[in-house]
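Colleague: Got some structures for you, see below.
Bear in mind these aren't lab numbers, they're just calculated from the coordinates by the rules spelled out. As the structure is a prediction and not an experimental result, all values here were calculated from the model. Cβ atoms are built from the backbone, for glycine too; each structure is taken alone.
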Structure I
Amino acid sequence: MEQCRHVKNRIEGSHEATRRASSLPILLCHGNSDEVVPCYYGERSSQVLSLAGFRYVSSKTYEGLGHYTVPKEMDEVCNWLTSRLGLGGARA
């Protein structure tokens, strides 16, 4: 977690970076059965980003998902990107 503190300190040390970070939307997706990167690290990443000044951090945990993607997750990521980028509405 030393790297997280380093990033947080660098962002907080730059007023411009803090201003830009506060408006940047971020989506974190993680499976709660991931044995490569435990789900805790996804949750902790969300906390660290919020503490660093990111105001629009969304976090989604997928029940039973390991270290891979599934169509449901990709559909939700596409919908999130579509809505954040103003690309004409989310897919059904």
Structure II
Amino acid sequence: MPDLYEYNGGLDLINDDTSLDKDDDGLSNLLEYQIGTQVNYFDSDGDLYPDGFEYQTTGFDPLVPHVGATTSDLDEDGLSDFYEMMLGTDPNDT
């Protein structure tokens, strides 16, 4: 990662921290750099879903706010996607 990116994100310019997850959103610092999400904030688009949950679980774009973020239900099982995220269940699987 470029030094300027690491500096702006509060990362370590000396030691390799690419595999770490500074904001605990489920994405490594390197992956955040590669996909353009904020390395120092868990929810780059402000829709209440952590970037890692959006990118790895739901397929949502972590840079675009998910409309109806707290009420949508992708798998139509009666539990909102947001509630499933809080429970740690898959919103795509009933």
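Colleague: A value of -5000 was derived for helix-only ellipticity at 222 nm (-39500 (n - 2.57) for each DSSP H run of 4 or more, over all residues; to 500); which structure in I, II was it taken from? Write out the running numbers ahead of the final one.
Modeller: Working: I: -15500; II: -5000.
Structure of origin is II.
Colleague: With relative contact order in percent (Cα under 8 Å, 6 or more apart) as the yardstick, tell me which of I, II scores highest.
Modeller: Working: I: 29; II: 17.
Top value of relative contact order in percent (Cα under 8 Å, 6 or more apart), among I, II, belongs to structure I.
Colleague: Could I ask something else about it? Assuming 13.9 is mean count of other Cβ atoms within 10 Å over residues 20-27 as calculated from a single structure, say which of I, II it is.
Modeller: Values: I: 13.9; II: 18.5.
Structure of origin is I.
Colleague: Out of I, II, which one gives 48, 20, 16 for Cα extents along the principal axes in Å as computed from the coordinates? Please list the in-between numbers first.
Modeller: Values: I: 40, 37, 13; II: 48, 20, 16.
The value was obtained from structure II.
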